[in-house]
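Listed after this line are the structures, all set down as structure tokens.
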Structure 1
Amino acid sequence: MNFLTALIAGVLFGAGLLLSGMTNPATVLSFLDITGAWNPALALTMGGAIAVAAPAFALMRRRGQTLTGERVDLPDRTRIDAPLLVGSALFGLGWGLAGICPGPGLIQLTGLGLHAVVFVAAMAVGMLLSGFAKPRPR
């Protein structure tokens, strides 16, 4: 059941990215170009995603479990620490430079274009390196 739920969510997410044009780096970069030909499509896409996800998260928080009955342990929403700030900054820097975030990058990888291959390879290396940067429990 977990695999099927994840598959459906992934296909729905990917379809939304394709439909909204978020797999095209030019669309993302035009959102970041606030002094030029600014395109609000990314903000509208994020707003739509929040409108769909917020009620689902509220329901899950009240129930304490998913619709399939699995217990949910949500992260602490109030703690802002160095790893969060550094990770956010690196994510934003990579997104701004490449115009791609991980979801669309994986979708673009299916076309095996050099830009997507380099992006996903760099993302994988970053994920591997992040394991070395985490503080070890004592």
Structure 2
Amino acid sequence: MEQNAQVARLANMLNRYTADPHYARDATHAMQFVNVAAAPGQLHADVLEADRELANAPIHITVVGGRHDPASQALHAAALRFTAGYLQVDWWDQSEGPLPNPEITYPQLKRAAAFACTQSTCSNPVYEPGAIATTVTAALYQ
């Protein structure tokens, strides 16, 4: 049961990063096995976590800026340091083409910026690495 929950969580994150519907189907399929194997009234942390993740978008931080830009690198490093169990971090260098999952449209700015997005909203641009944690936390509690 726990292994299927982990497969569901992995497939869900792959779907979030790529928008490939095959991964969404894999996540749902794995959860069906979890539901069949679960005994009535029995709770497992892995199963509860998988269920929560499939029902909600992850905390999503996207850095918009060039890969060789020191400001972008600092923002990306700060985004990776944000502590969350369910976190998606993207780095969009516009010279490389669109992100694999283009569900969010980001503005073209003259300097590197990070955006913190929840299931329903995105923050204003964040230009300083030290402000990422504060901005993400504020976005979560709006």
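When mean count of other Cβ atoms within 10 Å over residues 61-68 is computed for each of 1, 2, which one produces 10.4? This value belongs to structure 1.
Taking 2.4 as the value of distance in nm of label points 7 Å out along Cα→Cβ at positions 45 and 93 derived from one of the structures shown (1, 2), identify that structure. It traces back to 1. Have a look at 1, 2 and say which one yields -0.90 for log10 I(q)/I(0) by the Debye sum over Cα atoms at q = 0.25 Å⁻¹, for residues 29-68 alone, as calculated. The read-out was computed on structure 2. Identify the structure, out of 1, 2, from whose coordinates helix-only ellipticity at 222 nm (-39500 (n - 2.57) for each DSSP H run of 4 or more, over all residues; to 500) was calculated to give -23000. The read-out was computed on structure 1.
Out of 1, 2, which one gives 11.9 for mean count of other Cβ atoms within 10 Å over residues 85-92 as computed from the coordinates? The correct label is 1.
Read the figures in this text as sums done on the coordinates, not as results from a lab. Everything numeric in this text was worked out from a predicted model, so none of it was measured. Cβ atoms are built from the backbone, for glycine too; each structure is taken alone.
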